[in-house]
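Some structures to go through are shown next.
Where a number appears in this text, it was derived from the coordinates with a stated rule and is not lab data. This structure is a prediction, so every number in the text was calculated from the model and none was measured.
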Structure 1
Amino acid sequence: MVLGFKKHLFGPKRRNVFYEMLEKQAEKALEGVEALACFVDQATVEYGATVTNIEREADDLRRLLVLELDKTFVTPLDREDIYDLSRALDDVLDYAYTTVEEMQLFEITANKDVRFMVDILLRATRELRDAVINLEHQPKIASMHASQAKSDENSMEAAYHHALADLFKGQDFIYILKLREIYRHLSNAADRGDEAANIMLSIVMKHS
């Protein structure tokens, strides 16, 4: 019993629960954007349902983190930073979900611009996931991934405006309005990813 106690006492230190919860959220966001990429490639009911289910699972993760934050007195990071980072990660997936929702509602299939924008969002979300994974023990690496996510957001901004310019060359006003909403959701997803990256860069600066 004593040996067992010593092994527990001096064994590997358990990660703080908030880093673990944020990591789960980042992984879930990436999972959702990967499902979105599958949906825009092949807009089946099954792929759409997958995005919906992942978004609900992400909401549960977010809810659990907020509950944990409410009952915890001492946190490893500023409470506001934990809350805001969690919200930004959740927002990325929310916009992935609304992209699917409105594509189905408007009966819109993905064009080359939608696919290109989703590819950018996928890259950015991978960078966010990698940043969160490294935030606790390798903050400099986390900062590198967060900075790359911001660069991807800049690419998204350029792609968004290029896509709009092409779109408004068309004559079908109803189609233009529908597709503009899809572009807007993807752009908003990248904006929220940029906010998540900013929060992580701020965290690294505060704790370096």
Structure 2
Amino acid sequence: MISAQQALTRLREGNRRFATGHSLRDDLIRSALGSAASGIQRPFAIILGCSDSRVPAEMVFDQGIGDLFVIRVAGNIVAPSQIGSVEFAAEQFGTRLVVVLGHSGCGAIQATLEEIRHPVSDRSPNLRAIVDRIRPVVEPLLDNRRGHDSEAVHEQAVRANIRHSADALRHGSSLLEQMVEHDGLKIVGAEYSLTSGKVDFLD
């Protein structure tokens, strides 16, 4: 088991390789195939990321098969199933770093902002469940930024939602709280830029 800080350093280095076009991905995959075949998982980081097809965590962090335990959901929201998945990986594999990975241009954030500005009555209840988890985080930003640049509001909303999800993991589970307090578990937020390929760690 590696520490949260070691895992964070490894992710930063991997993202640097990815963003600068020096990926080791093919080598990482080849070296990981044997380990994967053994049936043993040893992910060094847990990534709760958005389902957006442009943000594949393994590529963004230039990691191979078995390196990351990835949970993806639109808007990188936190619901009981996501908390349970993080608990499972942290407890089962001893993984000590959790990263909530949001990204620029997030469609779930945009849908929520549009819903607040122009409510739709016939939205699917399943889609509404996602919007309803994001709404309390971003609604105050609209109240405070009337008449301001909508792109700036979107950027602020993305970061506010990432921080909210990270906080929900820290305080939404007594098991995770205990691991943070006593076992070296670290939960951080991060934002991936669709234009630069770089990940900015917020915490």
Structure 3
Amino acid sequence: MHPDAQVWNERYLNERDHFLRRQPYGLLRAFAAQLPRGGLVLESAAGAAPAGIFLARQGLRVIALDVSEAGLRLAQERARERSTGISLAVMDMNDPWLPDESFDVILNFYFLSRHLFERYRRALKPGGWLFFETFIQDAARSWNPAHTLEIGELESAFHDWDIQKYAETWRRRGFKAPIPRRIVQLVARKPLTKGK
């Protein structure tokens, strides 16, 4: 079993109620009315898939991928409670294969694998939407470069896309994190022209 799967399976089992209560991120809710009413969504490192289920309830088809089987079982439970269908698969998201120009929306919340930048660039259809929110460097805290973006790094990776929102800001995240953490938010659309 993948070491990350062991860690996250334990978290999802021990903090089940917390993960079942999670709501879709505000960044996604803010742009939801602009998204297509149909199409295919990829939710990377989905866990209990609050964002994917939210979009599935709006009529989009959702594929939720995560290394944790326990997290995806919670997603399945949530989807059934809401009479919503989503597709689920256990996958290591650190360096996955994704089909070219297949997704209308890609969601990446609080997971970082820099390999995914290029995968997302290829996997989104022209005009498709990318939502990305994760931690960035914070001078007041120690940080692991493997799990934390540099200031400006995400904007630079998608500078040639139509950036709808970019913010480096602060956020309280989760009941165990009363102290704000520095985060980056990106909403960008892939250009309609080829080669981007």
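Can you spot which of 1, 2, 3 the value -8000 was calculated from, given it is helix-only ellipticity at 222 nm (-39500 (n - 2.57) for each DSSP H run of 4 or more, over all residues; to 500)? The structure behind it is 3.
From which structure (1, 2, 3) was semi-axes √(5λ) of the Cα gyration tensor in Å calculated, if the value obtained is 37, 18, 13?
Of the structures listed, the value fits 1.
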